[in-house]
Structure 1
Amino acid sequence: MPRWACSIKEAPKVSVVFQNVRLIDPSTNRDEEADVVITNGLIGDILRPMGYRPSSEKAIPVLSCNGSWFVPGLVDMHVHLREPGEEYKETIASGTRAAVAGGFVAVACMPNTKPPNDSYTVTRFIVDKAAREGASIVYPVGAITKGLLGEELTEMGSLVEAGVVAFSDDGRPVMNAQVMRRAMEYSLIFSVPIISHCEDLQLSAGGVANEGMISLKLGLRGLPSIAEEVMVARDIMIAKWTGARLHIAHVSTKYSVELIRRAKREGLPITAETAPHYFTLTEEALQGYDAVYKVNPPLRTLEDVEAVVEGLSDGTIDAIATDHAPHSVLEKDVEFDNAAFGMIGLETALPLSLELVRKGILSPLRAIALLSTNPARILGISLGSIEIGKPAFATLIDPNHEWVVNPDEFFSISRNCPFKGWSLRGRVQMTIVDGSLVFMDTDGICAPLGNIYAPRS
């Protein structure tokens, strides 16, 4: 397939007219046909359809888009890049190439690396490596506690200085409520959110699949929904007490959605995300004991899936994140009980989300808000909008392009994708990061581009 990706550092700035696009920008509630002009990497103008007229003989190339969506670059606020320490699963270079192939101009990487991102040194390693090799922007998430052990707070001020945009012990919960309280209190000083992995380890201990009839039938140890819900309730109460910004990661159960909905009705500063597998798959997928479907939180019931979808529709859930969790065959091609939790998702998240648009559950504006504008707002980063005069961070999407998922064609190093062989609709045609074209799928491009790169300064 004619697809390529490169690092931001390798890609020159672009000059091109995206003619006859559907411009969707939730930050301004804009959904309209337009021509979008990018000049030397900057958004130069937004015109009526077919409104571009070259002003000189040195006119920039025009790309006929036939209604493709031009949207603010997608932002994934929950990925695992595995570097440092587990580069055989993923690297910053490979993970960010997978990101831009999925339309994401920025990712927030979780701290459960080896060593974990609990110090200034590790954060700077990630930031510097991403600057050299990244195809997308990388925003590190710092650990709440040293060593992700849940006992002693990290030097949060030092981590913020180094570049972290949020704190989480994702992969493990902070079981000690007093430690979580102190973390939230300190987070207020630095105006960054706490991202909570909600799981009571006593309730979930040993569980590998959602506790219920399916786990009983398959003889798998159950991981009950209450293990998530108890911690969602606890952390909401601590957030209410401290006034801190709390973000609930990977929401998967009906009652978790209801708890978050109630908290928002109270006006609490609570936000939440879910992942595509929690609104696409159910526990029924485990019938064949394939460890590609083993994830934490586990795949839940149809009732839970329906509640998550409702939460996305009514605003209870603010963001769609992938929880991209690469693993090699060493961790996945083993007995289900012994397999690692997690699945990759950067290159399939967009079409799975667009399925909710086709079903009439989400509007295009709402879908792009969930994938771009909202996660940028939650993380406090200046992305998620299309603004004249600003550097272009944008994604061009053909919402009707049909393709079959083949993980062997992914940019990710790992292949633990639960959607292998699925026929999906919706494909990223281009991803532009800071004015540079870092990804293109030429299979869906409708007109010759010519030389879209602006001269190097």
Structure 2
Amino acid sequence: MKLLFADDELSLQELMRVELPGMGHQVTICPDGKSAITALGQNRDYDCLLVDLDMPGAGGIEVIEAARKENPEVDAVILTGKGTLETAIAALRNGVFDYLTKPCKLARIEEVLRRVARKRELTRKYLAIKHQGEQGNLRTQLIGSSPVMLRVQRLISKIAPTDSTVVILGETGTGKELAARLIHNQSPRAGKPFVAINCGALPENLIESELFGHKKGSFTGADATRIGLIENADEGTLFLDEIGELPRAVQSKFLRFLESGEVRKIGENESKICNVRIVCATLRNLEEMVRAGDFREDLWFRINTFEIHLPPLRNRIDDLPDLILHLSGRYQVGVNLHSGEDLFTKEAYQILAVNPWPGNVRQLANVMEHSLIMSDKIPIDVDSLPPQFVPKRSGGTNDKPVILQTVSGTEQESGELRTLRDIENAAISQAVERYDGDKHKAADELGISLKTLYNKLSQHDAKKAA
């Protein structure tokens, strides 16, 4: 820890100048209360104060009060040779961590400082967990057994045990934070904090403060000293979503942290070493941003040790039943489902299966929540789907429903409700045609295995022959 020791006994000053660093702490020695208060105003962020109760210039309680004005989170230990009930009560009223009477053995001081360090570590973990809870969903499962998802899961299992930086690429709603949490939970850091920040959700002038923290009074609105998210994530994982939105000035400071491990609060002159694993995510093309001068090339090379590409839902539609089944666990469905398809009628599921899902799994979750609220029964029928999913009808009462065909990527109206098999066959034929008969590439685009593709082609050929 960073300690401030204040005592007017010269022999005790010299002893602590040697012994406290020997215990692993950084220490500033002050000969009296006045110099201690001066030291507190010199851009120093102390973790703990060890102060004599009675000193020239200012007493220990005054020093503690001055420190708390700068940093309300600082801990304090009183040392005194004149212990009385009144002084003990005064110390308790000022939130002093412990109260030691002189002469005091070094082993006793070391034991108290260990408890202070433990308390501060638990506080930091609590703040990190609180921040993590505020980020929302704590589930850490990537659902899906399609070939593309199995590749993602295998890559995560290889990367997770290391300390390598990772960039997760994918569209909105594909589960980038979920993948980051999975990397953290499968790593040796699993018991440490996981802290997430969306770089695109904060005003540019606040991102640096969020990441690195700030000293009280360092800028307008800095009413108290604040620990940054990097420091909160010490020994754990920091997830930077939308890192492409990081301002150029902050990119430079963040690169320095990656290279040195040093964190310096805004308004501070001294740095602190933090051991943090970095996982980033973006839906932007960072290589194009580098070429355009919007993202530092050296930072891109520094963070891009491994890339994980999360596929959009439309490219792994085979996972739709498993995803529906998993997401249904968030809601009180009231029935036991054996497959996600059981939650919807055949017609409703057909519509979901051919939707392009621009919002990916996040959109699917919203569609399910809407449908479960609107439906009075299970399975959910077409009329309970969100309005944009409900089949359009022409004016006549005897007309058949019209659905939007989205297989080819463009919407067109059809005079009849085609079956899921018809739409599926059209999607397969178009994919095979796009790749000039290369079934490996067609299967990858469709998010199905090569074996499944061959089976569906055989079924289609058999139907045509019949």
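Some points to look at:
- For helix-only ellipticity at 222 nm (-39500 (n - 2.57) for each DSSP H run of 4 or more, over all residues; to 500) computed as -13500, the structure of 1, 2 it came from: 2
- Relative contact order in percent (Cα under 8 Å, 6 or more apart) derived as 12 - corresponding label from 1, 2: 2
- Parent structure of the calculated result -0.54, given that log10 I(q)/I(0) by the Debye sum over Cα atoms at q = 0.07 Å⁻¹ is the read-out and 1, 2 the choices: 2
- When distance in nm of label points 7 Å out along Cα→Cβ at positions 183 and 359 is computed for each of 1, 2, the one that comes out at 2.7 is 2.
- Parent structure of the calculated result 0.15, given that FRET efficiency 1/(1 + (r/R0)^6) of positions 23 and 279 (r between Cβ atoms, R0 = 25 Å, to 0.05) is the read-out and 1, 2 the choices: 2
Read-outs: derived from the displayed coordinates by stated rules, not from any lab. What you see is a predicted model; the values in this text were computed from it and never measured. Cβ atoms are built from the backbone, for glycine too; each structure is taken alone.
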